[in-house]
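Colleague: Following this line, the structures themselves.
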Structure 1
């Protein structure tokens, strides 16, 4: 998720989950969940997380800029994307479908 001031959302998320599950750091807020986490990042940290990605208009904040899906087999996920004609890029050990191909949010696959 993208926000100019991620820390400003701490109170909101603390009402939705246990307050101890909400952790602030510089330019970021992490909300721990049972099966994963929500990361709220400022523009600098978002660019570091999804480098070179064209994201939606940064004036529309906060918004979901991308999400990561854990897969058992990254090669199988890559084969499915190729077979479906879905544009993606390999970024390190992850596959990323660009925001413009995925309704405005980067979709990332990681093993």
Structure 2
């Protein structure tokens, strides 16, 4: 698994989790675990929360960020923290899906610490 993926490739990887085939799911989970071994890649998921057309992808991306961001927050640059805060506030006011907003709220609380 490459250290970096394009947004489209990352979205394809995440969509594998929703496939009915268990082998496809297993491979997607392994690929995702490998990709997320680099903590900086967690922030790439924010792009998917903001830009994916699929509510499932936005929701899953938000849940992963919610899980991983608390461990990364203190290591981020101040500029990155500010960008994340601004992105979250924008998403909370524009996201149409309730489950995605709930996931966003989960990592929004990390940002105020």
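Every read-out reported here was derived from the displayed coordinates using simple, explicitly stated rules and does not represent laboratory data. Quick caveat, the model's predicted, so the values are computed rather than measured. Cβ atoms are built from the backbone, for glycine too; each structure is taken alone.
Colleague: Out of 1, 2, choose the structure whose coordinates give helix-only ellipticity at 222 nm (-39500 (n - 2.57) for each DSSP H run of 4 or more, over all residues; to 500) equal to -22000 when calculated.
Modeller: On the way: 1: -6000; 2: -22000.
That value comes from structure 2.
Colleague: Additional query: Of the structures 1, 2, report the one carrying the highest value of distance in nm of label points 7 Å out along Cα→Cβ at positions 26 and 50. Could you put the intermediate results ahead of the total?
Modeller: Values: 1: 2.4; 2: 3.7.
Between 1, 2, the highest calculated value is found for 2.
Colleague: Name the one structure among 1, 2 that log10 I(q)/I(0) by the Debye sum over Cα atoms at q = 0.09, 0.13, 0.14 Å⁻¹ of -0.22, -0.46, -0.54 was derived from. Intermediate values should be presented prior to the final figure.
Modeller: On the way: 1: -0.26, -0.53, -0.61; 2: -0.22, -0.46, -0.54.
This value belongs to structure 2.
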